[in-house]
Structure P
Amino acid sequence: MIYKVGEILNKLEYCIVNKKPFSHIRFGDGGIKFLHAILFNDHKQLAMISKREGLPPEKLNEIFELWGYFARKADYIDTPEVYFNGCFWPRMRTSFKGMTSQTEERMKMWKDLYHRSEFDNENYCNPESNYLMVVKLQNKKNLLNLMAGKKVCIITAKPEVKKVLSGYNVDVIKIVGHYKNQYKNSFDNVINIIKETATKYDFWLVAAGELGRIYTGTIKEHGGRAVDIGFIIEFWLGEDLHPRLELYMQRRMFSPLELVLTQFSHCYKDSI
């Protein structure tokens with residue numbers, strides 16, 4: 001079943017109130033490419049991912065196994081199926097360019113890849129659920145509404161986000177960014193902090209690439225609640241949306257931390 005954003009946020013709120021663990025993990029097209037590369041021994045793809053995400057080659061299989069472990073335990077994991085079932089706008093590279101044929105081929109393999117990876121979890125969400133969580137819809141709560149009055153911790157390479165979130169009670173754990181050996185320079189420190197403080201916060205927001213799925217799973221494992229927000233951090237810092245989203249979403253005029261749907265995506269609002 002593919003859950004709507006409102007249902008996911010309602011469960012998160014329930015878990016906050018009742019102090020129950022929770023995790024929302026998105027693998028996206030990057031995760032799909034990693035799974036495919038591991039399962040089909042695509043060494044060139046793995047080398048590219050390793051360099052960008054700071055993953056030691058000798059740790060890739062361990063990371064792959066941890067993804068499966070935490071995916072099985074997650075409250076929600078994403079599915080690319082939404083791009084192919086007609087209930088959501090298509091996956092684009094830019095406003096007018098579709099996916100490359102290779103990316104589309106990999107994403108259409110998602111069921112097989114998830115099965116081979118033992119992602120035995122059918123509580124699915126939209127891969128764009130991070131962006132959809134900050135969309136302002138009439139009479140519906142979004143993530144920012146949920147953050148109000150809560151104690152939140154963010155794992156990100158961009159600690160300056162704390163300034164734009166000054167109206168919220170936010171702590172930040174800084175990690176290194178892309179191409180800076182995140183596993184070597186941040187991973188152990190973050191895991192140790194999570195183990196000690198997972199339940200100190202009402203919930204966590206994780207923006208940490210491929211290792212972020214392990215952080216999110218570890219937070220739940222230690223009694224906390226975590227949402228994978230990815231590039232929402234860059235959006236909050238004022239950066240433009242990814243070109244694939246520009247046709248369908250835009251920054252809310254008088255509330256720059258929120259998004260609104262455009263005329264091209266409004267027809268999908270009941271399914272998101």
Structure Q
Amino acid sequence: MKKILLLCCLALFHPVAFAVDISVGSTRLSIPTPSGFDPITSEMAPYAKLAQRFVPPSNEQFVLLLPSADAAIAAKGQIPESTRRFYVQTTKELIQPFVSAHDFAELKRMIKTQNEEILRKAEAQMPGLLQAVNQGISKDYELDLGLSMAQMLPLPPHYETERGLAYSMILKYNVNDENGKPSVFEGVVTATFVHLQGKVLFLYANAEKSGLEWSRMESQKWADMIIAANPSVGAIAVREASKRQSGFDWSKVLEKAVVGAIIGGLIGLLGYVFRKKKG
């Protein structure tokens with residue numbers, strides 16, 4: 001009885017996070033959700049379908065999380081005006097291959113030494129990608145958002161462990177307001193790269209411009225939860241310890257990760273899109 005009471009008390013003070021199970025190739029992973037956030041499911045139309053327009057074609061998105069109140073709005077068929085969100089992606093080319101600890105260390109090294117060059121290459125792709133988003137929104141909702149990249153300011157990595165590394169970016173986009181006049185949409189995103197059971201995932205946390213510290217702190221908590229929920233044991237741990245180089249072009253992978261952060265940052269415009277449509 002005392003043991004049961006102790007467990008109940010622990011549950012009250014340390015509630016277990018709800019988790020979303022995903023498949024990355026043949027590997028099953030568990031993604032705990034941050035406190036106060038709920039997953040967006042495919043049944044939450046039209047939000048879920050519209051949100052997919054903000055996933056770059058090079059990437060696969062596994063999870064999108066909004067504050068619980070906003071997720072409830074999406075479940076009612078409405079469009080929430082959410083600036084804070086979490087989402088999980090990886091590049092399609094990384095879904096099947098196995099990534100060793102040596103490979104992941106190389107990815108982290110490249111972020112720390114070549115990130116500015118990688119970001120420039122990613123930024124060069126944005127006009128075409130944003131044009132595709134513009135065209136999709138225009139086709140579906142008869143709106144000319146005029147989306148374009150105004151600024152992308154990367155900050156140095158602020159979090160690193162054996163299985164993770166994170167840095168943040170300040171993002172500014174040009175967009176037409178409800179009167180068709182150019183305006184600026186600003187926000188921040190923290191991108192965290194994690195190595196889980198031979199797979200690499202990109203974890204993103206978006207916030208308003210003033211939410212940089214929130215984005216960083218909550219990203220670190222989330223990454224630590226996800227890493228703890230997916231330990232590598234047995235044969236997987238042995239394979240991860242292999243020092244053989246797998247030949248990944250990490251610069252291309254990282255470009256696609258940056259693109260995921262930039263395009264995903266625009267999801268905050270969804271509420272604006274529908275306000276404008278109703279107007």
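In table form, for the structure just shown:
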{"item": "Among P, Q, structure where relative contact order in percent (Cα under 8 Å, 6 or more apart) as derived comes to 22", "result": "Q"}
{"item": "Winner on distance in nm of label points 7 Å out along Cα→Cβ at positions 29 and 261 once structures P, Q are ranked, highest first", "result": "P"}
{"item": "Test item: Cα extents along the principal axes in Å calculated as 48, 45, 32, pick one of P, Q", "result": "P"}
{"item": "Which entry (P, Q) yields the derived value -11000 for helix-only ellipticity at 222 nm (-39500 (n - 2.57) for each DSSP H run of 4 or more, over all residues; to 500)", "result": "P"}
{"item": "Given 2.7 for distance in nm of label points 7 Å out along Cα→Cβ at positions 45 and 189, calculated: source structure among P, Q", "result": "Q"}
{"item": "Source structure (of P, Q) for mean count of other Cβ atoms within 10 Å over residues 109-116, computed value 16.8", "result": "P"}
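Bear in mind these aren't lab numbers, they're just calculated from the coordinates by the rules spelled out. The model shown is predicted, which means the values in this text are computed figures rather than measured ones. Cβ atoms are built from the backbone, for glycine too; each structure is taken alone.
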